[in-house]
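The structures considered in this document are given below.
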Structure P
Amino acid sequence: MENRNSKNMFHGEAFLLKTISNDGYSVIVGGICPEGKKKEAIRAYSAISKIKLGQSKDEFLVDYILANAITHLSPEWINIVGASIRIHGVQKSTGGIIGNPFEEHESAKGNMEEVMPGLFLISLAGGPGIAFAGTYDDAILLEKIIREKNMAQNRKIEGILKRLDEITKLYILVADGSGEESFGGIFISDKNGKNCLLLRP
């Protein structure tokens, strides 16, 4: 029987970049890729600067357009990719996606899944979305923190990052970039250290 808490965690590295879409919107892309592929991943996703991403202010379409662009640019070896975009005039929180770019695009269903052995994805409506190398028990605990309703988004993100730092060296956290209460950003960590890029302070 498989030990759901084995420490034989997924190995990979994280990448991160910030650019401007073809129609002038700030976008951050980050993710987890196989070791040795970081520079290739950054090069592939830098091409998002040639794509128009701000054709709609509809909260569903903002994410859908962003997800389609990410799928179009994704190398077949990518494990997890996330993106955050700031589109002015959007009211409700949106503009943050995370997941396997080759799966069907849909709104966060509110579940946790083991994408690959030892690599977990938690993507809930309202976010933030995370992926990390760890154990099933770690994932359950993090899902509870993300589901916490009575906490400001920035405090929730701080709590999640603190917990991630305690359990793993490999993760990505994506925060929505559009909407009045969204600040937008991606936080990553791998064996080379931690990094983050924000869409606004």
Structure Q
Amino acid sequence: MTNPRPRRALRLLQGSATTVHVVALCLAVAVLVIAFVPGAPVTVQLPAHLFGTPAPLTGTLPGAALDPAGQLAFTLADPTPVQRLLQAAIIVPDLLVVAEVARRLAGLLRSAREHDPFTAQTVRRLTTVAKIAALGGSATWLLGVVAAWGLASTVVDPWVPVQPTGGLLGWLAVGLVIAGFAQLVDRGVDLRSELDTVI
């Protein structure tokens, strides 16, 4: 009799991946809709050093001051369409990559529940997901940096350095982990082939 626990775990993981896929797509659509709602403000992150020397803040303990290397958030009450589009470009591409990675993982988990997961096709599909996470995530990170710089340049001197948003290392780590699983499955495929030749 087969143990139902692994199948239950696969079902739970598949459901979680599907939920992440749907939530990420809904958030992307919400960000786009809100970006073009009249009266919706746009938030811009600007380097704190642009606004003078660090000063003590009211209501903080003695010795607390603004970090000159940090960022301050400013709200644009009446943003232009370009500013709205740039803010959406900082957020939406990341969400789309998350949605695509989650969608593909949900498909892989569903396939693992229904069929033998130790196949060359599974290895190829996992490798594709790893590339999407690493390369797609890196591309969205770069796009976010450029969009954040473009948004900041609509408010202050365009040569102001902007602190990168998102996590490049996080995307690369996700891609590396999924690629590692692909290699584990590939090794399982090889071992199964070796056992078949022995038997």
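No value in this document is a laboratory result; all are computed from the given coordinates. All figures in this text were calculated on a predicted structure; none of them were measured in a lab. Cβ atoms are built from the backbone, for glycine too; each structure is taken alone.
A few points about this structure:
- Highest-scoring entry among P, Q, by FRET efficiency 1/(1 + (r/R0)^6) of positions 25 and 145 (r between Cβ atoms, R0 = 30 Å, to 0.05), is Q.
- Top of P, Q by mean projected area of the Cα convex hull in nm², for residues 41-80 alone, largest first: Q
- When mean projected area of the Cα convex hull in nm² is calculated for each of the structures P, Q, the largest result comes from Q.
- At a computed -22500 (helix-only ellipticity at 222 nm (-39500 (n - 2.57) for each DSSP H run of 4 or more, over all residues; to 500)), which of P, Q: Q
- Distance in nm of label points 7 Å out along Cα→Cβ at positions 89 and 185 from the coordinates reads 3.5; which among P, Q: Q
- If Rg/Rh (Cα atoms, Kirkwood Rh), for residues 113-152 alone is computed and equals 1.34, the structure in P, Q: Q
- Largest in FRET efficiency 1/(1 + (r/R0)^6) of positions 73 and 137 (r between Cβ atoms, R0 = 41 Å, to 0.05) among the labelled structures P, Q is structure Q.
- Source structure (of P, Q) for distance in nm of label points 7 Å out along Cα→Cβ at positions 65 and 97, computed value 3.7: Q
- Value -0.82, -0.89, -1.18, calculated as log10 I(q)/I(0) by the Debye sum over Cα atoms at q = 0.15, 0.17, 0.24 Å⁻¹, for residues 17-128 alone, assigned to which of P, Q: Q
- Which of P, Q leads on mean count of other Cβ atoms within 10 Å over residues 33-40, largest value: P
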